Structure 1
């Protein structure tokens, strides 16, 4: 079975976690994958979309095409799988208004043109269900062979609050600056580590700024003592697939996160970390973990067990294979 994967980019997190890390396992099961980033120019698109008939399945990651390109793709493709892990039918959290008729229409067209849809969480699946029955929720999985157990410190000498993500999401963290300032005044053993390509400073909290790179990603997360994932309670944020949380828990790092979207599905409050909404809740729940190294260790280990069972590459590869097998030519 030959599959052409059209991805956002070879170094984009969504491509790495939702496509590239699957490739060795797909090959073991008789699938011949070809991966290419989305073509940009008119003639580049034309050449590529002309050739897709030689593949059994065209896998499109996240991109929505105009109706004319979509008709041309549909005319040439044998089967289409559409995979998405964001609320692409809405505007992002920085927009004044989440609803967009253009985005909603392009999303609907994309779903209608696809033979199967893979949604990154249950919220995205529910948004897809009005247009097709052929939809499945498959999370962005974690390769547990790469995410090994964190070694825990036996004391509270130095505590690192950690956040990792793209520059487009750092505004969620920056809104929490007043929380960090208060915690920094109360705890002189505390620092905030930001792994990104853009940063901000705090007056009363030490901020360690680490430029993200793929080679260091796992070790950077392992250096966290408490992972952070603040979100807004809006349609765009509900489409987030919790990769930051999963990365932390896979290492055995407990998390504190907003009770929005998939965060509530992944984190059971008081078991794998804490859910916090108001600044007071963030301060209170972070301080519980800051002051209790044994609790951090216990919650982190519970989180790692949950990732292995529900969110690991091993747990989700069979589900992806099943989608392709259903579309396989007889």
Structure 2
């Protein structure tokens, strides 16, 4: 049974179509990436999954059916906006929020001590939330999300405000949750974190699903949409190139969907003063794919790169 299954969701607010057609499913024991540019409909989709918004059309099934109070208590939600009570002390806030999920105070205190120690917040337990740094507040929200041991974890920009040490710690925690059989939906703009953690993703653009499936399959299907080159000359503003960036002495070019890399090479060699020492196809990063897809002109055949005629038909394996 899918932990979450959404089918052809649509939601509008007045004249604004926030979501037009979104479909995907999330399995137990996976970290699933929910991606898209700003304004694509990700947060609205999350809020429909959480039953904060009702969809205009389409269906949401969580744990096999509609959400009720018992099922909501099996969900941990980390919103992008902080939702802690800033004037209350940290420990009292975390205890109160955990009791809302059905835990008794004695059990909350037993679990909370371990979490505070692990996330280096024990000595700050009696501070008001507003006295904590941005990173500490983010770690406190992660504790709130996980303290009641939910079966579904929904996290929106979970690494916001965290330094590299705490980012690694939180990634380890999410991997532990996945290994325990819990489903995690992660929404973030940090594509390198998605590549590190997620085995499957859905990419939403303009309110609809445009890519969906295994990360490795998607990257393989987009091979040829990224080029690595070295040499001398102007490698910016080439026809068919969406983005050119330099890293460790090499240029990385993200190509428009449908652009032939050989045409890019020909355009380069035709430029006066250009010398090419290295030119090769690269496995595209999720950053490259993200840029290619969201920058594609209407009508471009994205589905052929996805390997499926419709995003919802991608294997859930």
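General observations
- Among 1, 2, which structure scores highest (criterion: mean projected area of the Cα convex hull in nm²): 2
- Given 16 for relative contact order in percent (Cα under 8 Å, 6 or more apart), calculated: source structure among 1, 2: 1
- For distance in nm of label points 7 Å out along Cα→Cβ at positions 12 and 132 computed as 4.2, the structure of 1, 2 it came from: 2
- Structure (1, 2) behind the derived value 0.05 of FRET efficiency 1/(1 + (r/R0)^6) of positions 108 and 244 (r between Cβ atoms, R0 = 30 Å, to 0.05): 2
- With mean count of other Cβ atoms within 10 Å over residues 76-83 derived as 20.0, matching label from 1, 2: 1
- Identity of the structure behind -11000 (criterion: helix-only ellipticity at 222 nm (-39500 (n - 2.57) for each DSSP H run of 4 or more, over all residues; to 500), calculated), options 1, 2: 1
- Highest-scoring entry among 1, 2, by mean count of other Cβ atoms within 10 Å over residues 20-27, is 2.
Quick note: the coordinates plus some simple rules give every number you see, no bench work behind them. The shown structure was predicted, so the numbers you read here are calculated from the model rather than taken from an experiment. Cβ atoms are built from the backbone, for glycine too; each structure is taken alone.
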